[in-house]
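Just so it is clear, none of the values below were taken in a lab; they were calculated from the coordinates. Just so it is clear, the structure is predicted and the values come from calculations on it, not from any experiment.
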Structure 1
Amino acid sequence: MDDKFFNVGKIVNTHGIKGEVKVIRITDFDERFQVGQQLYWFKNEQEQPVSLVVDGYRKHKQFDLLHFKNYDNINEVEKLRDGMLKVTEDQLTPLAEGEYYYHEIIGCAVVTTDDTYLGEIKEVLSPGANDVWVVKRDGQKDLLIPYIDDIVKQVNISDKQVIVEPMEGLLD
């Protein structure tokens, strides 16, 4: 299968006996889980995903509870546990200018405004008010760059490059 898939949630358990599953969300977009949406279920990154259509959705505590078309009891959804729910690239929502998907940022080279290479973004953290980009550096500990205008000056997704102006103490 040639499609690229992107994580939107992880099924962590069943809920009740009528086929609902508990999902930990890995997306900012509520519409991913709305009735009628198609999701793809993967277990251990197998080659062929299972196509699922959401026909029931509600929030419960910190979980999203989903019910899928033709999965009407606990026995049918038990096998979905610990699997990842994904969407295809075609299903990604267009973002506003200055917003990026994690997969677009991860792998970008990071250079300073004076053209000093710092490393490559290996992970994006979302601890609070702004994202933090984790930069892998050769022979040094990882660098944490807050995604704020004062530091991140330019993001070029097509060239896979980010230009930063480090504030005092950032590179120490």
Structure 2
Amino acid sequence: MQKYFDVGRIVNTQGLKGEVRVISVTDFSEERYQPGSVLTLFQEGKEPMELRVNSHRKHKNFDLLTFEGLNRIEQVEVFKGGTLKITEEQLHELDEDEFYYHEIIGLTIVTEEGEELGTIKEILPLGSNDVWVVKRKGHKDLLLPYIKDVVQEVDLEAGVARVKLLEGMLDE
């Protein structure tokens, strides 16, 4: 069975010529949205639909896309709320110490001392570095910056990331 990975969510239309606003969840928007790229649209209660990117531009915090053969607002309004995904074959090799979001979400966070803190529930891309949101039992979520000083090791095989907590990180 084909595996798919999220690259963005269609949140609205833009203008009248079939352009959609996408909130991206990929670090590779330039590559994912380049004209000719194929994305698969998933919507609740509908069959997945392949779309070929016709154009891409950035506007504020959005990626604006048009798709081949769809050049009127009426044709793309129905896509609102849909999720754009790529297939496993469309993933490419990453450098050492680089990971796809789907590889990181769900990892268990363990301190240098071996204390289990919780699991990564989401990743916030904040420009200079990502921030991992760690769900903890009985505590507020912990925000961990993905920087060398904090993340010591990521072991995908074991499903664990080892971290060094900096002063003040666990303050409730």
* semi-axes √(5λ) of the Cα gyration tensor in Å derived as 35, 16, 15 - corresponding label from 1, 2 -> 2
* Asked: Ranked by Kirkwood radius over Cα pairs in Å, for residues 49-136 alone, which of 1, 2 sits at the highest value?
  -> 1
